[in-house]
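Alright, structures below, take your time with them.
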Structure 1
Amino acid sequence: MHTDLSKFYFSWRNQRGVSYTTDYILDETFTLLFRRLSFKEAKGSLDVIDLAIKEGYLRLERITAERFEKAKRLRIKFQDKPRISFTDLTSMVVMTEMGITSILTQDRHFTQVGMGFQKIP
């Protein structure tokens, strides 16, 4: 599976596609990197992410107080889906605001909420 994601990512990069992420997603990513990899590998990955943001092919969106409140409202709205993480809800808020419908994830929640999101590849 990682090979398919890697192929998709490099194809997207070669087409000069811009990806979006949030500070909440990076929080989870950094935690996972430093938990699973050696310090040197995790730091290298962090540097690659920082460079992607600096060079503009990864755009960082911050979860503001307003976005946080909107995510809380989604949490209440999706009471029948208690396994959706709050981070996922904040991503849904940002995606809705920005008109983004495609998401690179293995998480089924994005397609289960009826908000028009589609998993790629």
Structure 2
Amino acid sequence: MQKYEKGNVVTGCVTGIEKYGIFVGLDEFYSGLIHISEISSNFVRNVSDYVTVGETIRVRIMDVDEENYHVKLSIRDLDYRVNMKNRSKILEVGGGFQPLERRLDGWISDKMKEISKKK
């Protein structure tokens, strides 16, 4: 578990967007909120104009609640975009588990033959 300190700039993943701010997951324990007032020095009409869910961003830690594993975050006056070159979305293939199901009997048979040879 990483130790987070006030003032540090760390990376996190946007997990949710609401009218009042952006939820960010930092690791498996810590998560936080970027309140709408901490997004920009200018007026923020729509929070979704700044980030998308699943995006990795840089955030500044404003406060840490170690008891509840929650942090208050800011991207105001920060180059928060993380350049994620060569990152592509994993595409689903059709068929689900059918290809595995078709080969399962063969794998079991092969393994049984291997086990019987060892005896």
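Rank structures 1, 2 by FRET efficiency 1/(1 + (r/R0)^6) of positions 30 and 110 (r between Cβ atoms, R0 = 25 Å, to 0.05) and report only the one at the top, that is, the highest. Across 1, 2, FRET efficiency 1/(1 + (r/R0)^6) of positions 30 and 110 (r between Cβ atoms, R0 = 25 Å, to 0.05) peaks for 1. Starting from the value 3.7: which structure in 1, 2 was distance in nm of label points 7 Å out along Cα→Cβ at positions 14 and 62 calculated from? Computing distance in nm of label points 7 Å out along Cα→Cβ at positions 14 and 62 on every structure in 1, 2 gives 3.7 only for 1. When distance in nm of label points 7 Å out along Cα→Cβ at positions 70 and 102 is worked out for each of 1, 2, structure 2 gives the greatest result.
For which of 1, 2 does mean projected area of the Cα convex hull in nm², calculated from the coordinates, equal 8.1? Here the read-out was taken from 1.
Of the structures labelled 1, 2, which one yields -6000 when helix-only ellipticity at 222 nm (-39500 (n - 2.57) for each DSSP H run of 4 or more, over all residues; to 500) is computed from its coordinates? Only structure 2 yields this read-out.
Just so you know, all these numbers are worked out from the coordinates, no wet-lab data involved. Keep in mind that what you see is a predicted model, and the values were worked out from it rather than measured. Cβ atoms are built from the backbone, for glycine too; each structure is taken alone.
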